[in-house]
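Enquirer: Input: structures, listed below.
Derivation of every value follows stated rules applied to the coordinates shown; laboratory data play no part. In this text the structure is predicted, and so the values were computed from the model without any measurement. Cβ atoms are built from the backbone, for glycine too; each structure is taken alone.
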Structure I
Amino acid sequence: MKKYQVAIIGTNIGSKHFKDFQKVSDRFSVHTLCGLTRDAIDKILASNNDTKMSLNFDDVLKVKEIDIIDICLPPHLHFSACKKSLEAGKHVICEKPLVSSLKEIDELENISKETGKIIFPVFQYRYGLGFSKFKALIKSGLAGKPLIASLETHWNRGKDYYSKPWRGTWNGEQGGAILSHSIHIHDLVSMILGPVSNVFAKLTTRVNDIEVEDCASLSIEMEDGTLVTSSITLGAANDTSRLKFCFDGLTVESGASPDKPYNPADDEWIFLPRAPISQSQIDEVLSKVEKPKSWYAGMFDEVAKKLDGSSSDEVTLSDARKSLEFVTAVYQSSRQNINIKLPIDKNNPFYNSWLPKN
């Protein structure tokens, strides 16, 4: 199997990517770490002498042996960085949100097809033992018909978090809690329940002195009729992420461990049967689930499988588009105070951008 050479661009979330690439070192080697300052790069590399450092993105793109550009930059830089990387003949891994509009993601899809290079959006919440158990129960047929679900993204973000000048602004962050914080948990719901049919959203800024929203309440209907509520705030005392699903044969609840708010898929999940389904049936399915790699390492492992041409469970460009279509609908619903139906086509005034005009 080929060992893929990666260049990480960015040293903030890029530090976490670097750490998890070490967990799949049989499939990946971090060739270069690119950042704004040598000090920032040195803090990540520490005693690692195998990874080169660079202060110039364009120089990194010229290195022939690099297969993948891993983009860990602020959101407003994602589109241009993805475009340049694809055109340089590189595959791309890119942090959320992939881009800042449906128009941009459609443009990237065309460039990807033209260059033959793949974009792997980042949704690392998908990978972990708890979520693998959940998927196994659905595949077994024991869960049955989904009825209703509830989500909580209750985190604590204050002045320290917003000390970076690009955060909390429309131009820099491109959005607030909907785009930067709850985007993962909404991706998990679509992964389990399928496409969103419509959404009604209330967004507000109640916690911080910022331009974008930091509290939200959403009422969501899925295409299969399942009803979902989502509660979001950045003003909680601690960070918790919680999901609960009621199926006609099963009730499922994620853990809400204070030490795993950003990795619910790897937390302890509760699976309760509803008659005539029995606990013994559930336990039999769960006993056969093997522990997977989790978080970024789990996602990177699926990227390698895809590039190998093997069966894989990678995050696709289509997944990212569905996510951003939902984000677009949420912002439109909040500003127009109406229920928004999906999908969103090119004639929608929010297709080109959800950023406020003023």
Structure II
Amino acid sequence: MPKTDEQTVFMTSRDRVLSALRRQPIDRVPRLLYEEVIGYTPPIDRLLRTRCESRSPLETFAMDITRVTFAPTALPRSRFADWLGAAAPEALGRGEVDEWGVWRRGGDFHHFVQIESPLCGTLDAQRLDDYPWPDLDQPHRFSDVPRQAANLHARGLAVAAYAGSVFERAWSLRGFTELMMDLVTTPDLAHCLLDRTAAYQRCAAAEFARAGADIIITGDDVAGQQGLLLRRETWREFLKPRLAATIAAVKRVNPDAFVFYHSDGDVTALIPELIEIGVDILNPIQPECMDPAAVKRAFGDRLALWGAVSVQRTMPFGTPEQVRAEVRERIRTLGAGGGFILSPAHVLSPEVPWENIVAFFDAANEPP
């Protein structure tokens, strides 16, 4: 944990976050719930609304980072009717089709959904050209973002913005199995689809950076708990250059912005190359399959870490004292020398009790 001095006693949240990412002295490790920058799941949102009463979770727990968002699209979802086939009336009637045309069919278990992909089945380059893509490359979608960012900065908060994914967005459109087969059997088609999703991510990332966001969130789940879902060579061909282009676009318009990369699972094999192309922050450092302290020792001088508190074990099923113990351990091992944002590794599941959320922030408040 960095030492406190007279210059860091009265830090704003934004000062604290930026100083931590620059490995400068801070008064305490910055902290937040991951959902504050990616969106709360409905069960946890309801829990927090009830328990926090008239205050927001951001205010209740003095979190250091929040988010800005682009404006919703005005394009009608009905334009996807031909692409959803016989299911179109049900999908559109239930309001479960997102602006990309993916039907996120509601399930019967909490917030989980079933993905229905509009580009599954026979696909060629002409069909990709004909698809009714979203308008995320239009400036009007981002026109209010500078005002949002300035208002949050005036409140002393650090600002993050989610620029979207490339691989995950592509497989949600195409179908996971279909895209994985495309990578092997029709690589030119896979490149065409990934070019589309990458272009939208690159555009959103640059617009957010230009608007003054401090942290640009990117990411793709490219690993499971046993290792990568793709061969490294496949990742290098299809995903690495596109992520590198997004990072370059961010740095061109705002060299001071930090680029955050998220992937669940064990991404240890990719860390050196993520650093090589300019990733500043890695999330979530999933403790079920990665050793956070080992990652810090190996890469902490070149890569900031965000997350690392277990959402599979400790937060939902541990006691409050076990939560406090894990938080203290992460601050001790990952906070040393800066470069750490304390957070649960991912969104909180419905099983997480209120007492464990309180325990997380209680331990984060303890003096070094």
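Enquirer: Of the structures I, II, report the one carrying the highest value of distance in nm of label points 7 Å out along Cα→Cβ at positions 81 and 97.
Expert: Values: I: 1.6; II: 0.9.
Checked I, II; max of distance in nm of label points 7 Å out along Cα→Cβ at positions 81 and 97 sits with I.
Enquirer: Follow-up. Which structure, out of I, II, was helix-only ellipticity at 222 nm (-39500 (n - 2.57) for each DSSP H run of 4 or more, over all residues; to 500) derived from, given a value of -9500?
Expert: Working: I: -9500; II: -12500.
That value comes from structure I.
Enquirer: Of the structures labelled I, II, one was used to calculate distance in nm of label points 7 Å out along Cα→Cβ at positions 121 and 313, giving 4.6. Name it. Before the final figure, lay out each step's value.
Expert: On the way: I: 1.9; II: 4.6.
The correct label is II.
Enquirer: One of I, II was used to calculate distance in nm of label points 7 Å out along Cα→Cβ at positions 161 and 241, giving 1.3; which? Show your work: numbers first, answer last.
Expert: Working: I: 1.3; II: 2.7.
Structure I accounts for this read-out.
Enquirer: Here's a follow-up. Hey, percent of Cα pairs over 16 Å apart, for residues 153-208 alone derived from one of I, II reads 50; which structure? Don't skip to the answer; put the middle values down first.
Expert: On the way: I: 54; II: 50.
Derived from II, not from the others.
Enquirer: Can you say which of I, II returns 1.00 when FRET efficiency 1/(1 + (r/R0)^6) of positions 177 and 329 (r between Cβ atoms, R0 = 41 Å, to 0.05) is computed? List each step's numbers first, then the result.
Expert: Working: I: 1.00; II: 0.55.
Working through the options, I get structure I.
Enquirer: Determine which structure produced the value 1.7 for distance in nm of label points 7 Å out along Cα→Cβ at positions 105 and 265, calculated from the coordinates; the candidates are I, II. Let's see the in-between values first.
Expert: Working: I: 1.7; II: 2.4.
That value comes from structure I.
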